[in-house]
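Below are structures written as structure tokens.
Where a number appears in this text, it was derived from the coordinates with a stated rule and is not lab data. All figures in this text were calculated on a predicted structure; none of them were measured in a lab. Cβ atoms are built from the backbone, for glycine too; each structure is taken alone.
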Structure I
Amino acid sequence: MATETQFTWLLVEIGLAVLVQVIVLIGILMAVRRMGVKVESIADDLHRRTVPILETTSALLANTKPQIETIVSNLTESSTKLKEQVDDVLDRTRLQVVRADELVSRTIDKVEETTEMVQHTVISPIRQIAGVLSGVTMGFNVLFGKRGGNGNSPRSGDQRDEMFI
């Protein structure tokens, strides 16, 4: 009989353990249900708050999309026109620089030609005339007995300086 009593106590202990497990599982189930209700409440609140924001954003994007497309199109067109105008201005500027360079080159050439012409037509004859006058002066000096040829007279140096251009 002792085994029967032990067996009975064992069944009672197993029954109590099962009962404790059932109570714990019921507690967990109730906690999960409360947590589910809270999560559902939070999800509903989040849904309630975000749906109007998303709808407003969607409407705003739908309304502004054509305007943004127009702005992008206008910017593209303006950029193309501006590039063409800048290219045109650059071409004109290059042409004007080339013209200015040619003008300066021609002017320098003319100045050089004029300098050479003045040298040949004015200065060379004046030097020749100065040489002839110097020779005539020397001749008169020799003729009238003044000493000449060495350039010691003070006036002959001044005359030469005045004649030199």
Structure II
Amino acid sequence: MAIDWKRSIFIGVAISVGLVAGFFGQPYIHGNERAIGVIVNVFSVLAGFLVAVMSIMGDPTGFVARNWRFAEKARPAVYSKLLRQKYLFILYLVVLSLITIESLIEKQLPRIACIMEQVYFGAAVSAFILSLGLPSALMKIQMDRHDEMIEMRRKSAGIK
């Protein structure tokens, strides 16, 4: 299995930017209920969108017109894409969980709450950057399906 360097660099940049944002951005969200609310709303919406993308991506009806060998050959690629989306979804849930836990402990454990703010803000920035590829992934899925439909209609019309 070859390493996808472009994807690896993108992930590395997203994590690096998240670490810097978490370290330097914490004062901007500390006690800022409006900013925290925006983060919660954005990740709630992203989580719903990601579930829709995963449903579309994992729908096996796209292989109905093909033989079983094609579907079997495509399975590892579909699995790999779904696995990446699953990890992104888990990251969304981690961000939301950290915000919830931080809000519960902020009065009793203010120092730990500040560290948690750094962690969740950094994770939120990283997750947001990683999410920038979702529209392209959805567009590719839909265009592949469109191309498949065109190919099927050409074949049924006897056009090569």
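Odds and ends about this structure:
- Structures I, II were compared on percent of Cα pairs over 27 Å apart, and the highest value belongs to I.
- Distance in nm of label points 7 Å out along Cα→Cβ at positions 26 and 138 - highest-scoring structure of I, II: I
- Taking distance in nm of label points 7 Å out along Cα→Cβ at positions 114 and 130 as the criterion, the largest value within structures I, II is that of II.
- Each of structures I, II was scored by distance in nm of label points 7 Å out along Cα→Cβ at positions 10 and 34; the highest score is held by I.
- Identity of the structure behind 15.5 (criterion: mean count of other Cβ atoms within 10 Å over residues 42-49, calculated), options I, II: II
- Each of I, II could give helix-only ellipticity at 222 nm (-39500 (n - 2.57) for each DSSP H run of 4 or more, over all residues; to 500), but the derived value -33500 comes from I.
- Structure from which 13.9 was derived, distance in nm of label points 7 Å out along Cα→Cβ at positions 18 and 122, options I, II: I
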